[in-house]
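Engineer: Input: structures, listed below.
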Structure 1
Amino acid sequence: MATFNGSDAPISGMDDLLIPFHEACKPRSAFRVGTEAEKIGLLADSLLPLPFHGERSVQRVLSELERFGWKAEREHEGGEVIALLRNNASVTLEPAGQLELSGAPFASIHDMCREFREHLAELSQISGELGIVWISVGFHPFARQEDLPHVPKGRYAIMEKYLPTRGPRALDMMRRTCTVQANLDYENESDAMRKLRISLALQPVATAMFANSPFYEGTKSERLSERADVWLNMDPDRSGMLPFAWQHDLSFGRYVEWALDVPMFMLKRGARVIPNTEQTFRMFLKDGKSGEHATLNDWKMHLNTLFPEVRLKNTLEMRGADAQSRDLTCALPAMWKGVLDDPIALDAAEKLISPLTAELVARARPEITRQGLRTTLAGRTVQAWASDLLDIASAGLARFGLRNADGRDESIHLERIRALVAQGQTPAEALLASIDPKADLRAQVVAATRVA
């Protein structure tokens, strides 16, 4: 098979579609965890959304970050800066100017968390100079769609036109949500498929544990996680719980078959963007488009446009959580590392999910957006499921034995979320409890959720 990385070679057969997954397999000794954490920018004096251009803007922040050794990347020559690169990390833009740190892969959650704090320190220095603040919640607590800027990236323009035809909250997904995501490695096909199945079953429990978006356009929402509701009401072709993936005979090939039948967004040929929402990848592979034929790079880009609760690429991406405060961001990757990367913990997690089916979990998801840990799932509260999950994760992290300077293992990063779960409380409920109804709501929310 041809190499997958950076190849404009045409796809010669179905085996080529398996390349990104087989190339990603690695020995357990090489396992790492990567984290992606998004945040929302506001003008400090008015608390209005941060513009894309101007003296105080997203583009200005990206430019100033270059003083710390970040290198600018543009979508095409002469285009706007859409990302910064440094070592194995990047800072990228979401469709309404949300800023994402896509961190380097680390063996230790301690190191990952240190990188996250360093990023926030750099961002704080620049933002303090410019009169900008950054908050971390799962859904923009104040802004309407029309208040938000647009990021001039080819893919985003196509998505903004196409996705609203597929679901009523598709634009909210793009422009008003933020997440923290953990990316984990897999050893081989069997390991990847087992982890995919287990983490899909547990993803709604994680959604409840990390629910952190209880406001909508400046008022208290009826939900603890507006973001989770958004993901229930966008494009069903490319999102959700992947019911086919709950089978024990799952394979890379079965995932590929699903991906082939999801409509595309576009093709890229140099600086030229060709919209292509009318074809699935299977159709494009067979018939081509405007004289263009499917390449390995097209396939890689298509895989990046799929948004299930757990996404299979060169890593397994855990996508079910709202963005979190400083003291909880590291908990999400720590939990998933402890559950999925330790063999004993993975066995325990597989046993834990044995009563769950795709249908049971799907029925619970809408209630989780409103009730969080109080939701009933398979005869137990989600709080009970979360407590068991954290026990498994903590034991897994303890077995890794990776200690910080104070001699604490990685389970230290679960202490805050364990305390919340023990109280039956989500981050959203902790946030709501901190709000004085007689004081200015916006100022309080910003103070409570500010990360830089």
Structure 2
Amino acid sequence: MTRRFMLLLLPVLLWSCQNCRAEGGSAAAQDPATRKSPVIPLTLKQAVDIALSPDGSTRIRIAEELVRQSKARSVQSRASLLPNIDASVGRQNITRDLAAFGIQFPPIPGYEFSTFVGPYNVFDARATASLNVLNLSSIRRYQASQKGVRQAEAEQEYTHDQVRSNVARVYLSLLKARASEDATRSSVALAERLLTLAENQKSAGAGTGIEITRARVQLANEQQRLLAATNEVNRAQLQLLRVLGLELDLQVEPIEIMTYEPVEIHNPQEALQIALESRADWKAQIKREETSRLNHSAAWMERLPSVSLFADYGTIGSGINDNRPTRTYGFAVRIPIFDGGRMDGRRTESASRLRQEQELTGDLRLQIEMEIRLALDSLKSAELQVTAADEGLKLAKSELEQAQRRFKAGVGSSIEVTDAQTRLERARDNRIEALFIHNAARIDLSSAMGTIRQMIPGGRPNDQEL
């Protein structure tokens, strides 16, 4: 069983045990045709664990394959610096026409020599070896491939951070949808109580039919809002399942709620410094630039002489039992003189790629700084919105209570109650929206600073919870 489904199975087992104890085992006797799939309780950390598991997000698996490809390219580059050893065994049956090779025997009166020789057998068993003793271009290319591995690993970490951030945003959207649904249910319950109150007022002779009609219209509006809120919850659930790579017919239930947690607001320059030390995409871009610089150096060094050793040893003869050992060894110095401009073209191309990566590095730094400043501004604004929303919700509740007391006492109309109820709904929606914006700003700031792994642990054994 894969780790992802083990993580998913744990809350299901806990849910089953709790329900079996609560219901005395009645679920086991339920008809399988009518039994519904259990709702799986899910925390944000569990969601991140599932997404970062080997069977989770597709982006995680693609990043792992890119690391393997980079390591394979590094092994290929290293091969040019290591000895190359081959062995061969062969046996040939040969005939030759010596005249074809310009070999002629002088004519002798009375004798005629044939220039056709063979067939004869040749047996050759031999081992050959070669080694680049000095090839600065190959050394540079191997160093560049090592930087490429570090780059791929940094990009893998950045993919993990992106998955964390994406899961957190989708999970937060589900929390917001759940909170809106709960608030709408409260509004429906309040509208039902007001309808009952209007009917009681009319029965007691203190109300009119228009009051009942107005209460019924308000109840119908709230029920319609509840249907829309429920549909939004279903949509958010499907999005979360898709992000986690789970089957879309499962049902998950977030067991966390949106809360307000004050965040230390850094100075933009301090936050930028933390980002440059922590963000995996910045580290990957630095490695990418270093790789381009080493590749440019390797292209330039192709003009330098290279030294290689070679040797072979084996036996040759007419057969296995009739042979003699032979050998060859030596060294060679290669000095490039003219290759039609191929090396110049590679050097020009590598220089252009290096300048391109340098431009991308500068652009990424500006992008990181912009993301940090935008996240800080959003966080400051969100904190003010939360404070204002809390105050507005408190006042809206007080207004509704006063309107209800006035209506019960017969000194106020249902219009006051309806207006107060509408303002309470708006205040609840404003608070939910403010909490959503604040938590989203926290996620954006952590992503911009590269500290999303500390904010949302999981997926890695060395992650530490706050």
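Engineer: Here P(r) over Cα pairs in 10 Å bins from 0, in percent was calculated and came to 4, 21, 32, 29, 13, 1, 0; which of the structures 1, 2 was it taken from?
Structural biologist: Details: 1: 4, 21, 32, 29, 13, 1, 0; 2: 4, 12, 15, 15, 14, 11, 8, 7, 5, 4, 3, 2, 1, 0, 0, 0.
Structure 1 accounts for this read-out.
Engineer: If we compute distance in nm of label points 7 Å out along Cα→Cβ at positions 220 and 436 for structures 1, 2, which one ends up with the highest value? Don't skip to the answer; put the middle values down first.
Structural biologist: Values: 1: 1.7; 2: 2.7.
Evaluating distance in nm of label points 7 Å out along Cα→Cβ at positions 220 and 436 on every structure, the highest lands on 2.
Engineer: Out of 1, 2, which one gives 0.40 for FRET efficiency 1/(1 + (r/R0)^6) of positions 108 and 260 (r between Cβ atoms, R0 = 35 Å, to 0.05) as computed from the coordinates?
Structural biologist: Details: 1: 0.40; 2: 0.00.
The structure behind it is 1.
Engineer: Okay, moving on. 1, 2: which one has distance in nm of label points 7 Å out along Cα→Cβ at positions 76 and 348, as calculated, at 2.6?
Structural biologist: Values: 1: 5.3; 2: 2.6.
Only one of 1, 2 returns 2.6 for distance in nm of label points 7 Å out along Cα→Cβ at positions 76 and 348, namely 2.
Engineer: With helix-only ellipticity at 222 nm (-39500 (n - 2.57) for each DSSP H run of 4 or more, over all residues; to 500) coming out at -12000, pick the structure among 1, 2 it was computed from.
Structural biologist: Values: 1: -12000; 2: -23000.
This figure was derived from 1.
Engineer: Given a value of 3.6 for distance in nm of label points 7 Å out along Cα→Cβ at positions 284 and 364, calculated from one of 1, 2, which structure does it belong to? Display every interim value, and only then the final one.
Structural biologist: Numbers: 1: 3.6; 2: 0.8.
The correct label is 1.
Engineer: Now for a different question. Comparing mean count of other Cβ atoms within 10 Å over residues 180-187 across structures 1, 2, which is largest?
Structural biologist: Working: 1: 23.2; 2: 19.0.
Across 1, 2, mean count of other Cβ atoms within 10 Å over residues 180-187 peaks for 1.
Each reported figure results from applying straightforward, stated rules to the coordinates on display, with no laboratory input. Remember, predicted model here, so these are calculated numbers, not experimental data. Cβ atoms are built from the backbone, for glycine too; each structure is taken alone.
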